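Got some structures for you, see below.
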Structure 1
């Protein structure tokens with residue numbers, strides 16, 4: 001039985017899959033940063049949701065990378081995490 005890394009490596013050999021994966025990189029990077037900051041603060045998804053004024057399921061969607069949040073939601077999230085929201089185009 002193959003593990004996750006083996007399957008991922010195999011799938012990413014396909015140029016179409018690799019392109020789709022690369023296109024999602026910003027969403028995954030954002031989700032990773034939010035999760036990391038939340039865990040550094042020792043917060044659960046429910047606690048973060050309460051500080052933002054939303055439901056835990058919204059935080060779960062944000063952290064999964066399957067949700068396209070508004071700028072306002074991202075700003076609320078950053079504030080709840082005692083962080084600054086920075087957006088760059090480089």
Structure 2
């Protein structure tokens with residue numbers, strides 16, 4: 001039986017063949033999808049992805065983009081939203 005800390009759902013199982021020819025299961029942290037735009041779902045440029053603890057440790061400059069809706073909307077969705085707001089279409 002694997003140790004209890006590796007039995008959580010935070011880890012994914014990876015089957016690996018070791019040099020002796022045996023197939024073993026190794027436990028690795030799950031990969032994280034990067035930040036996505038709230039409008040169109042596209043991957044956000046300039047925003048580093050990572051697990052919660054890693055993101056907390058990052059500087060603010062790596063977590064967000066310095067513009068309105070930075071870190072939440074992509075540039076094209078931001079531009080579209082600002083145009084709509086200027087023309088009074090909410």
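None of the figures in this text is laboratory data; all of them are computed from the coordinates on show. Just so you know, these numbers come straight off a predicted model, no measurement behind them. Cβ atoms are built from the backbone, for glycine too; each structure is taken alone.
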helix-only ellipticity at 222 nm (-39500 (n - 2.57) for each DSSP H run of 4 or more, over all residues; to 500) derived as -19500 - corresponding label from 1, 2:
1
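Out of 1, 2, which structure matches 9.1 when mean projected area of the Cα convex hull in nm² is calculated?
2
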Can you tell which of 1, 2 yields 0.05 when FRET efficiency 1/(1 + (r/R0)^6) of positions 21 and 37 (r between Cβ atoms, R0 = 30 Å, to 0.05) is derived from it?
2
When distance in nm of label points 7 Å out along Cα→Cβ at positions 29 and 53 is computed for each of 1, 2, which one produces 3.0?
1
Ranking 1, 2 by distance in nm of label points 7 Å out along Cα→Cβ at positions 45 and 61, the structure that comes out highest:
2
